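Peer 1: Some structures to go through are shown next.
Bear in mind these aren't lab numbers, they're just calculated from the coordinates by the rules spelled out. Since the structure is predicted, the reported quantities are computational estimates derived from the model, not experimental observations. Cβ atoms are built from the backbone, for glycine too; each structure is taken alone.
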Structure P
């Protein structure tokens with residue numbers, strides 16, 4: 001099953017990419033684009049296509065595995081696309097080296113080539129614990145040994161913590177609007193606007209009630225830090241040794257603070273393979289919430305005090321995203337009683 005917001009004729013895409021790359025590489029000849037494919041089991045907000053490029057340059061044959069990511073046009077999951085920002089973020093992370101990301105190669109602003117701006121990054125080789133079908137129910141991680149899963153969990157948390165060691169200097173382009181330029185205020189502004197955007201389609205008083213509840217419990221703990229935005233092992237690629245090859249999907253970065261990603265990671269882990277998993281028995285070897293928090297604190301050098309509030313905020317964020325995807329796909333929403341239970345509002 002292909003899970004992508006939009007798809008297109010891949011043969012036509014190959015021709016367009018070859019013509020475009022010829023302009024990007026004026027010294028190249030014999031450019032060939034092959035192996036085009038949509039990633040399977042992942043991809044909700046951007047059209048993403050894998051391909052291989054081969055060309056002759058300077059008397060040598062050159063090959064480069066690539067991924068093209070195209071700015072969404074109609075299938076927009078978030079009110080803020082942050083397309084340019086994710087490319088710039090990945091460039092900085094690649095240069096810093098602490099967080100393993102696919103190296104960005106080229107950015108194209110001209111929408112006339114593929115219908116919208118796009119960027120190309122290197123293609124990494126590895127395995128991803130996909131959501132479709134759920135990795136806790138079947139697939140390579142489900143079939144791994146507890147020891148292998150333990151190695152994967154530790155390496156994943158290590159990369160999650162590494163994000164919080166990246167210097168924030170030079171990342172002003174990630175700032176939010178006036179009055180909410182960074183810190184918790186930035187993430188709060190982003191998701192209160194998201195909730196209003198959703199209610200342009202239909203009234204959802206449960207979202208207003210959830211925001212009021214969260215506001216009444218406003219946390220004192222607001223450590224600064226970078227936000228990845230969708231922190232989960234399903235957005236990481238792993239090698240045969242169960243180490244992280246790449247941290248992927250940087251489409252909602254911000255300067256919102258250190259605890260948002262940890263909270264997202266813990267909530268997703270509990271849902272997918274923890275004690276409250278909806279996909280079967282927990283995966284033995286994957287660290288518990290307490291172990292994840294302790295390891296993250298040790299490796300990031302930051303405190304996770306007050307994490308429970310951020311986990312509740314995460315559930316609100318996930319509910320907004322789920323509602324938006326339902327609108328785009330024309331599928332029924334979770335019933336209000338279930339939403340209220342999830343968001344802890346009467």
Structure Q
């Protein structure tokens with residue numbers, strides 16, 4: 001045993017583990033569009049999309065995104081509104097804004113070629129240790145760890161690691177473990193196989209241990225502790241925010257939309273005007289006062305709201321009470337406030353909550 005070797009790896013037959021894992025992946029891997037070649041740009045886009053999003057959800061988004069922005073140059077030169085629109089519905093929009101910023105840097109500093117060293121690739125905006133490791137190992141064949149929640153779950157069971165995976169410090173333990181275990185001959189398949197194993201076999205609940213290709217190497221299986229691992233503390237309580245929104249039209253039928261600030265939650269996305277609810281003042285009055293003070297608008301709102309929209313973010317929930325109404329005064333349009341014909345709304349990127357507001361509005365308008 002080496003002095004710096006973690007105690008939980010000492011009795012693992014590393015070569016046999018690599019062989020069993022990679023052989024299984026060679027035969028059982030899913031056919032996914034970003035696996036068709038080893039283009040580092042496509043792998044980068046897929047890994048950013050896959051963060052906190054299911055594979056089945058990502059596939060059509062990835063295909064449309066690559067069709068629209070097939071190269072780093074194409075994405076770097078694209079207008080941000082078009083990029084956000086292509087991402088619309090995937091959520092966590094800071095991911096695509098960071099990607100957009102980073103590909104511009106790759107174009108300017110590296111001639112459009114994704115850096116192939118840990119030090120350079122890690123400096124790109126939005127490229128954390130996991131994304132860097134995934135690109136370097138899958139695209140460039142470097143034996144770098146790519147540790148996400150899937151991989152931590154798999155390794156916590158195989159190696160019987162009881163460190164809390166919710167704590168940032170634990171990642172270093174798992175990265176060190178991967179560095180000990182990773183195949184230097186085929187790091188691409190090794191890392192992808194760990195991810196695939198976590199997605200298909202070693203799932204969070206009811207893992208399919210009897211189908212697992214590395215069951216013989218799994219300490220938790222033999223100890224009967226599979227269901228107890230990984231150790232993960234619960235997230236903080238989700239905060240609820242009560243909001244009021246309005247779908248407002250002028251006498252020509254144009255719809256009023258506004259752009260969110262360029263920093264913070266859903267930055268630069270478009271939405272219908274909304275404001276936080278008051279526990280003391282009626283919603284219609286809050287909306288009327290807000291629209292007058294913020295935009296100088298006089299509006300006539302329906303007596304009752306027509307929809308209640310609930311949207312859950314990671315640490316936050318929006319409960320939105322939605323009204324419709326007519327604009328009775330001149331609108332001073334700006335880059336952040338626009339009156340848009342209904343047919344043109346499709347050109348603007350809206351968060352899911354406001355897409356659902358519009359769907360509800362259309363149903364009301366059609367009398368459904």
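Peer 1: Quick check on the output: 0.90 is FRET efficiency 1/(1 + (r/R0)^6) of positions 111 and 127 (r between Cβ atoms, R0 = 25 Å, to 0.05), derived from one of P, Q. Which one produced it?
Peer 2: Values: P: 0.15; Q: 0.90.
Source structure for this number: Q.
Peer 1: Ranked on mean count of other Cβ atoms within 10 Å over residues 95-102, which label among P, Q comes first with the largest value? Could you put the intermediate results ahead of the total?
Peer 2: Numbers: P: 16.9; Q: 19.8.
Ranking P, Q on mean count of other Cβ atoms within 10 Å over residues 95-102, first place is Q.
Peer 1: Work out Rg/Rh (Cα atoms, Kirkwood Rh), for residues 87-166 alone for each of structures P, Q, then name the structure with the largest result. Don't skip to the end; give the middle numbers.
Peer 2: Details: P: 1.09; Q: 1.05.
Structure P gives the largest value of Rg/Rh (Cα atoms, Kirkwood Rh), for residues 87-166 alone among P, Q.
Peer 1: Comparing mean count of other Cβ atoms within 10 Å over residues 151-158 across P, Q, which is largest? Walk me through the intermediate numbers first.
Peer 2: Details: P: 21.4; Q: 26.1.
Checked P, Q; max of mean count of other Cβ atoms within 10 Å over residues 151-158 sits with Q.
Peer 1: Between structures P, Q, where is distance in nm of label points 7 Å out along Cα→Cβ at positions 23 and 207 highest? Write out the running numbers ahead of the final one.
Peer 2: On the way: P: 3.9; Q: 2.1.
Looking at the calculated values, the largest one is P.
Peer 1: Here semi-axes √(5λ) of the Cα gyration tensor in Å was calculated and came to 47, 24, 17; which of the structures P, Q was it taken from?
Peer 2: Q
Peer 1: Once mean count of other Cβ atoms within 10 Å over residues 223-230 is calculated for every structure in P, Q, which label goes with the largest value? Numbers along the way, then the final one.
Peer 2: On the way: P: 21.9; Q: 14.9.
Structure P comes out on top.
Peer 1: 2.1 is what came out when distance in nm of label points 7 Å out along Cα→Cβ at positions 247 and 279 was calculated for one structure; which of P, Q is it?
Peer 2: P
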